[in-house]
Structure 1
Amino acid sequence: MQMIAKYATRSEAEERAAFLRSRGIAVHVSDMTSLRLNLAHQGRFRAALWAVLPEQAEDAVALLEDPDHRAATALNEHEFQRLEGEGADAARRTMIRWLTITALVLAGLAALIAALGL
């Protein structure tokens, strides 16, 4: 993913994201606080807009500057659905992996405690 813009409000970023999605550009909006190490730091930007596919970043920026730009890398509805499905599958696999690791660690700790008679 590549950051393509920063906005003062999340709603403004979501509005621009909806526009880009309507033009076939896969985007993601994140809170800027998730990008800061020091959450007490207050900047003027509250949300970031990201191009999900690196090859679409240039078209995304061009569309934000000129709404009449023709995006050469635009996705159709079927491609969007496939991309979302792949993302959901990857997230599910990651969650299952971390749950399995957590369960194994907890089982190991329980076995250790039982063996030590605590």
Structure 2
Amino acid sequence: MKDYIISYSKRERYAEIDYDRSEQFEHYFCGFVLQNALPERLSWLIRERQELIRQVVLTLLDDVEEEIQTYDLRLEKSGERVFDVSLSGDELTFFTRYAVGDEFLDTYPGDESSARG
């Protein structure tokens, strides 16, 4: 499927993507970035988040995720939120629900509009 990752809060298009649902996990998608217009700061935050997880430096992870959350990333066509974005070259993975243990939330934990998905 082709779509765009947008910032709902900033009303900007950030990346044209081609993606498909993965059978690996619920609400998990894999694909490719066709055109990348991610702001430099957001690109850095995504890479930093990946590195913090890889290095198991979870004490700093909340701060990085909180800043990513301010972009309110979504798929343009469906309006679904995008979580846990990972980039490796042009390859892309993301979730459309936020994983908490064995449950999924529609929003980030602590968001007043949090709902089970």
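No lab work stands behind these numbers, since they all come straight from the coordinates. Small disclaimer: the values here were computed from a predicted structure and weren't measured. Cβ atoms are built from the backbone, for glycine too; each structure is taken alone.
Some observations on this one:
- Which of 1, 2 yields 1.4 [distance in nm of label points 7 Å out along Cα→Cβ at positions 22 and 46, calculated]: 2
- The maximum of relative contact order in percent (Cα under 8 Å, 6 or more apart) over structures 1, 2, that is, the highest value, falls on 1.
- At a computed -18000 (helix-only ellipticity at 222 nm (-39500 (n - 2.57) for each DSSP H run of 4 or more, over all residues; to 500)), which of 1, 2: 1
- When P(r) over Cα pairs in 10 Å bins from 0, in percent is computed for each of 1, 2, the one that comes out at 13, 30, 24, 16, 10, 6, 2, 0 is 1.
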